[in-house]
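Asks: Please find the structures below.
Values in this text are rule-based calculations from the coordinates and carry no lab data. Please read all numbers here as calculations on a predicted model, not as lab measurements. Cβ atoms are built from the backbone, for glycine too; each structure is taken alone.
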Structure I
Amino acid sequence: MPDLDPSLPIDRLTAAICDIESVSGNEGPLADAIEAVLRAAPHLTVDRDGDAIVARTFLGRAQRVAIAGHIDTVPVNENLPTRRETIDGADTLVGRGTVDMKGGVAVILKLAVELVAPAVDVTWILYDHEEVEASLNGLGRLARNRPELLEADFAVLGEPTAAGIEGGCNGTLRARLRFQGRRAHSARPWTGENAIHKAAAALRTLAAYAPETITVEGLAYRESLNATLISGGVAANVIPDLAEVVVNYRFAPTRSGEAAFALVRRLFPEADEIVLDDLSEGARPGLDAPLAAAFVAAVGGEPAPKYGWTDVARFSALGIPAVNYGPGDPGLAHRDDEAVPVAQLLAVEAGLRSWLAGR
């Protein structure tokens, strides 16, 4: 089992965690190493569910916060082991996972061990299978199987935010618009009905659609509605009898998933069938929670909305307000040139340390 030393400076600890490859489905070795570190800390009570590890303090504090992050990454593509570079004049750690989100994992592991007497009780959560289908998500599995482990008054998810605070998240749904036609020889198209042509009206609607920007608790959430996949046809000389357009709707957290799907159905009345393939509710910013105000004051900066969906929504579904806060530019997530400035690692470590220490 590889060893991790939480006393290392945060940049070196991040590199060590990144260099333990943990593509979704292969989190075991990293989970073992993290568990060993946490079980060696006498102030923590540690539970494990699959490759998800939960470590908690029980200091009798009036409030409890949860700090969470996922330990898996998308597949490696010749970008491990990590390396150091100077990029735009900044000392930078380059490699798979540096952004999404092992920098955040390193901060969590280091602070979990070093903060022996925080001002609040803390639940540290490091979980598996975030980068794959939602049914496998380790945080979701904990919510189903061990919800008592997730109890908290406020939560911070260490997803990359370039060391800024991003409140809540948009919801997301994916739906298939199906258009039925009738096959015929392309030399005699009048004997059939072209399903691809029937889809044209939906594409015009999508191209013309003006998404809303909705302000929630002072943050402006920009919605989006886009075609992301299109398919149809069986042969170059056959009029197609079926066409499908997959649309992705990112909706503000003021809308329910049900209302978002109802809007999609209204927009595309010409579709013969609309199939809901995936739906994840959004999460309100959570910045009106008392603990959030102290968090913003300690970390500094102006909170922004999170446009992409993150696991803060899982905390929100449990009635726990949550924000995103972690090192790394989210625009570099999943790219082969993932890279995090060391200054952001240091900033997030310092911000969380100051907040949890009550300073």
Structure II
Amino acid sequence: MTLLVSGWPGATSREEVDGLDVHRVGGRYTFSLAAPIYYRRSLRQHGFDLVVEDLNKVPLFTPYWGRFPLVLLVHHLFGGTAFEEASVPLAAATWLLERPLPWVYRDVPVEAVSPSTADDLVSRGFRRDRIVVIPNGVDLDWYRPGEEPRFEQPTLLYLGRLKRYKRVDLVIRALAVLRERGVDARLLVAGRGDHEPALRSLVGELGLEDAVRFLGFVPEEEKRRLFQRAWVHVLTSPKEGWGITNLEAAACGTPTVASDSPGLRDSVVDGSTGFLVPHGDVEALADRLTRLLTDAGLRERLGREARAFAERFSWDRAAEQTEAHLEQVLESWTRSGRGSVDAA
């Protein structure tokens, strides 16, 4: 298996990682331009059986230069959400590059990581019968309920990148409402990103310095410990492909309160593994958090059901479903008589 990915300053241009032959070209903003050139120069002659394009923000338009058969893997598309994070020029470029996708990839089989992503693709013009939904998995041996007790103080956890579009500000504002209601809760924010200064400023404005801790980047063992010991996990972004941290928290027996938004509504079962609230409604978010933090029996029940839900999404299952789909694509390609036709 060969992996063609972008590089970064100081990155090794080629190495073997876990049995993968990794080639790194370009960078964050140039990979989509560098990849086709590198493929034609160094990889085209390798005779790959199949190519998978991982669509991440900027499409590679692989049908115009890659080898067939081709499969498109889609986590999620940004659409108008791009304008909530990037500068107007970058957001406009992302939005415009997504517009031709249904035509460029009209004959390409698609793997979507959630029903929400599949619905988004269909609404944009993709054919439903060309899309297979294969959710991301979770390491169920690593992410599991812990032996340590929960934190003594009612504790909320956000774990992820600190980006504007993640809307961590909603969680902070909801915490302020909890404090006004007499709920002595705190918030742990694990992760880093360029929106951290604005979030710290908001904490100061709301007088929550004693209730919010910014932990920065945490290693995997600490990440698991936080999932195991927090009372409630919170994720309030307006759109995700799947919401993998919801599933990691669930595997640790921790319920999630999340926005009822694409992707998140697939990884949280409302009333069973946590609660979904209208995106942007701070009062509704505070109501659900209050209910969970003050009702131990409810938290325990949702935590048990969350673990049972997570057990349906092992990485082995995702791998088996992916392998079956790729084999189906190869068989269909062979039956069609197109064999090893190269579109490049």
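Asks: To test your reading of the models, identify which of I, II gives -11000 for helix-only ellipticity at 222 nm (-39500 (n - 2.57) for each DSSP H run of 4 or more, over all residues; to 500) when calculated.
Replies: Numbers: I: -8000; II: -11000.
Comparing all candidates, it corresponds to II.
Asks: For relative contact order in percent (Cα under 8 Å, 6 or more apart), find whichever of I, II sits highest and give me its label.
Replies: Checked I, II; max of relative contact order in percent (Cα under 8 Å, 6 or more apart) sits with I.
Asks: Of the structures labelled I, II, one was used to calculate Cα Rg over 2.2 N^0.38 Å, for residues 37-172 alone, giving 1.12. Name it. Intermediate results must be reported in sequence, preceding the final value.
Replies: On the way: I: 1.12; II: 1.35.
Only one of I, II returns 1.12 for Cα Rg over 2.2 N^0.38 Å, for residues 37-172 alone, namely I.
Asks: Could you tell me which structure in I, II was used to calculate distance in nm of label points 7 Å out along Cα→Cβ at positions 69 and 301 as 1.4? If you can, show how the numbers build up before the last one.
Replies: Details: I: 1.4; II: 4.7.
Structure I accounts for this read-out.
Asks: Could you tell me which structure in I, II was used to calculate distance in nm of label points 7 Å out along Cα→Cβ at positions 45 and 205 as 6.0?
Replies: On the way: I: 5.3; II: 6.0.
Of the structures listed, the value fits II.
Asks: If Rg and Dmax of the Cα atoms in Å comes out at 21.7, 70 when worked out from the coordinates, which of I, II was used?
Replies: On the way: I: 23.0, 79; II: 21.7, 70.
The correct label is II.
Asks: Can you rank I, II by FRET efficiency 1/(1 + (r/R0)^6) of positions 125 and 189 (r between Cβ atoms, R0 = 30 Å, to 0.05) and just name the one with the largest value? Before the final figure, lay out each step's value.
Replies: Details: I: 0.00; II: 0.20.
For this comparison of FRET efficiency 1/(1 + (r/R0)^6) of positions 125 and 189 (r between Cβ atoms, R0 = 30 Å, to 0.05), the top structure is II.
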